[in-house]
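Novice: Next come the structures, one after another.
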Structure 1
Amino acid sequence: MATTARDPRAGETGRPPSGRVVGIDPGLNVTGYAVVEPSARGPYVVEAGVIRPGDGKVSMGRRLAVIHQGVVEVLDAFPPSALALEQVHSHVKHPRTAILMAHARGVIVLAAAQRGVPVVGYAAARIKKALTGSGRAPKPQIQHAIQAELGLDRLPEPHDVADACAVALCHFHIERNRLGPIGR
């Protein structure tokens with residue numbers, strides 16, 4: 001399950017700070033999440049971690065329930081203005097993977113809907129382009145962009161957390177470009 005602490009910046013009203021986004025890298029064995037919000041120096045990670053629903057020995061229903069509960073805990077502890085997810089993609093050689101990932105994505109979307117949080121999906125190429133300028137950027141280039149953008153000493157681990165940071169940063173950039181600088 002996700003382990004989080006109540007965010008004091010949510011204030012008395014319970015409303016999230018403007019621009020806070022939860023990025024999620026869905027997975028049936030490990031689901032990564034990152035809570036990112038804007039500051040005067042740029043985006044920063046408020047909280048990040050993983051939800052571990054178990055491996056293939058745990059029933060699908062139980063794993064989905066754990067993912068759902070973990071996401072609810074994150075959304076309750078750090079109420080966001082949006083939840084960002086990578087869109088499900090499928091490869092002709094591995095159609096089962098897309099179907100299984102859609103299960104995890106479905107309970108994440110359900111958790112957001114239950115909390116009234118809008119969900120935005122991004123294609124992998126869009127995430128790469130937002131972070132590096134190229135939709136075909138290799139993984140190491142994306143990882144360096146995440147590290148530099150968030151001012152981290154090292155890349156977040158495991159990779160599920162780094163991927164969650166990437167999707168959150170993608171949303172952050174797209175919203176910043178759409179709305180202009182925060183605070184206007």
Structure 2
Amino acid sequence: MAEKEIKETPQEQSQKASKKKKDNLLQKQVEELNDKLSKEHDSYVRLYAEFETFRRRSAEEKLALVGSAAADTIKGLLPVLDDCERAMQILAASSDEAAREGTSLIYNKLMEYLKTRGLTVIEAKGQKFDTDYHEAVTQFPAPSEEQKGMVIDVIQTGYLLNGKVLRYAKVVVGA
């Protein structure tokens with residue numbers, strides 16, 4: 001038996017064409033929605049990244065603000081340390097043992113507290129002159145050849161706060 005060719009009626013052909021058209025339309029809508037979804041997802045990821053950057057930057061700014069407030073407070077206490085050092089130098093020649101001991105006790109307590117907050121003294125006397133830590137007030141003829149370019153005397157003590165210069169040491173340099 002031979003196969004019969006089945007011919008579609010014009011109505012069936014129009015239904016198939018209509019179905020194909022619908023399928024194409026639905027396919028286009030799916031593609032448009034996928035594009036829209038990917039754009040929205042991209043926008044969300046970017047917004048989230050911006051927010052994370054903002055949050056991190058805000059936290060860093062808060063830490064910097066607290067650090068600068070501490071630095072300002074400690075910087076305000078440096079003249080008190082200078083006065084204590086001068087008082088101890090003057091009292092070293094005095095016969096008043098109680099005044100010497102009291103001043104030394106106050107200075108040591110204050111210095112220990114400030115050290116816990118990150119303050120360190122810049123050692124300058126006898127060191128090679130370094131513009132990163134020292135400020136030359138004057139030059140003095142060096143007594144020996146080895147002392148040329150070296151710090152001969154310290155006029156004002158310098159300090160570092162957490163590794164950063166809080167105040168440069170004012171020094172006399174051998175010429």
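Novice: The value 0.7 for distance in nm of label points 7 Å out along Cα→Cβ at positions 32 and 48 was derived from one model only; which of 1, 2 is it?
Specialist: Answer for the origin of the read-out: 1.
Novice: Between structures 1, 2, where is mean count of other Cβ atoms within 10 Å over residues 80-87 highest?
Specialist: For this comparison of mean count of other Cβ atoms within 10 Å over residues 80-87, the top structure is 1.
Novice: Computing helix-only ellipticity at 222 nm (-39500 (n - 2.57) for each DSSP H run of 4 or more, over all residues; to 500) gives -22000 for which of 1, 2?
Specialist: Answer by label: 2.
Novice: When relative contact order in percent (Cα under 8 Å, 6 or more apart) is calculated for each of the structures 1, 2, which structure yields the highest value?
Specialist: With respect to relative contact order in percent (Cα under 8 Å, 6 or more apart), the highest-scoring structure among 1, 2 is 1.
Novice: On to the next question. Name the one structure among 1, 2 that distance in nm of label points 7 Å out along Cα→Cβ at positions 40 and 128 of 6.7 was derived from.
Specialist: 2
Novice: Using Rg/Rh (Cα atoms, Kirkwood Rh), single out the structure from 1, 2 with the greatest value.
Specialist: Of structures 1, 2, the maximum of Rg/Rh (Cα atoms, Kirkwood Rh) occurs in 2.
Read the figures in this text as sums done on the coordinates, not as results from a lab. Treat the numbers as computed from the prediction; the structure is a model and nothing was measured. Cβ atoms are built from the backbone, for glycine too; each structure is taken alone.
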